[in-house]
Structure P
Amino acid sequence: MLQVAHMPPANITQDEVQRIARLARLSPSPEQVTALATDLSRILDYVAQLAEVDTSAVDATPSIVDKAVLRPDVRTPSLPRDEALRAAPAAREGGFAVPRVLEVDP
């Protein structure tokens, strides 16, 4: 049985929301940052509440993976590289050029 320690109430700060938004390349307004901090805190509080529910008497859900109908793995032609890259905002060395998204915080 999974043991979950009691989780303190979440308090997502506006600074945390702004950091997450920056990592996601989003620019929320100050009003949106305030609303997101509140909403995210409420969501995490709800998750903590769910973690405290006693499920010891509930049978585990069986996996359906073994019963799933899978299509055969058949090789098919894909979109030609030149055509795919033609729609890209930027291309380099035969591939998609994308901006760096990971940064190291000081």
Structure Q
Amino acid sequence: MNTPTIADTPDLPAPAIAPINQAKWRNRIRATGTVRALRMQETPTGSSLGCEIGDGAGSLLLVFPGRRRIPGLELGARVLVEGMVGLWRRQLAILNPYYELVGD
């Protein structure tokens, strides 16, 4: 199963990029940040990859259920993400975000 990327929805207008500290529960956000941490968690029901990104204004958790790794998603990588902000283990997070690796 592939996670869709922002490029997969060219017919939709792109919302403005917001600082990560503007992420609010049950609101969509489009933000850029640098990967600060990666965590792979195994549970009895499967695995998930957690990725924390930050932009100097804040940090946000990205969760990819069923994934152990994503090529190119590594410490220090810059990403553009978009999705609905929810809660994951009491932390603001986007589950299965649209993402795109971007240059500096």
Structure R
Amino acid sequence: MIFGCIVEALVGAACIILGLLLWKKQMVKLLHDYHYKNVLKKDIPAYTKQVGTGLILIGAGILVTGVLNLFYSPWWWVPLVLGLVSGFIVLYKAQRKYNGSVLG
């Protein structure tokens, strides 16, 4: 059980770090090229901020889930669902707005 919590925390932290790199450093190259090939140069800062925010939300949900699992909480699924749903909504909206479609 402890190993699973550690893995969840590491995956959550990795998503948060990638989200911060996208948002703060505008490292759009971390994404696959078809995700940003139609994004205009002037829109890169706004696009990376939204995509980074989506990844941070997903990562935070996974990280909090890992911490709650350490305490055998029956509510472990709440931050996971909230993080995943809110994060994917932000990612979807950014893709549609700046790339024109979700997959290119």
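Read-outs: derived from the displayed coordinates by stated rules, not from any lab. Remember, it's a predicted structure, so these values are computed and weren't measured experimentally.
Can you spot which of P, Q, R the value 25 was calculated from, given it is relative contact order in percent (Cα under 8 Å, 6 or more apart)?
The read-out was computed on structure P.
Source structure of the calculated read-out (Cα extents along the principal axes in Å, 39, 27, 26) within P, Q, R: Q.
Among candidates P, Q, R, the computation of helix-only ellipticity at 222 nm (-39500 (n - 2.57) for each DSSP H run of 4 or more, over all residues; to 500) that gave -11500 used structure P.
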